[in-house]
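Engineer: Structures are listed in the sections that come next.
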Structure P
């Protein structure tokens, strides 16, 4: 076995990059790019409103985007 000596800062950078890569790989395996389970904008809006995490301005913008989207109005 060969031994390689690198500065601690470089080691920490490599470890951080490795951890980020692994996280991204796990997310991709979970298929983050899959389409939403519904194409009905009303159902999507209802789900967002139910969380009570989003302000009215965001919800209005989201609704407009969904209505303008060719994907959700196909």
Structure Q
């Protein structure tokens, strides 16, 4: 699956779940590297929806009230911003 397809899936999942796309999240053990993620209330729903569309290997963190589901290996190229 191409990078653009992976990005499209993350964007679609964010919309489908009413989540917010986060384009520069730096998760645990990423040491300042950034990636795409979805801020949402139900991380399991986001993980399952992305997996149903063929996108796996996510991580998630609790952010207090909400969660962020993120894919450490997926970063939007700066030219696409």
Structure R
């Protein structure tokens, strides 16, 4: 796994288990990417981002790993 994958996975896992409080301390770029991974359009809206803007802000490297991270987090819950 890449460093980007591990980083975003850790941030998404923290936010998933700590909810908005854990998410709130992340950088703007991390918040946007994590909100996409966790399918939290409400978090994006609170930051003033559309889904399209969030994808653009996240960058290609993180967008490419988001589906795998989302699946991994779902599997961890099973």
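Values in this text are rule-based calculations from the coordinates and carry no lab data. What you are looking at is a predicted structure, and each value in this text was computed from that prediction instead of being measured.
Engineer: If helix-only ellipticity at 222 nm (-39500 (n - 2.57) for each DSSP H run of 4 or more, over all residues; to 500) computes to -20500, which of P, Q, R did it come from?
Structural biologist: Answer by label: P.
Engineer: Quick one: log10 I(q)/I(0) by the Debye sum over Cα atoms at q = 0.18, 0.20, 0.33 Å⁻¹, for residues 17-56 alone came out at -0.39, -0.48, -1.31 when computed from one of P, Q, R, so which one is it?
Structural biologist: R
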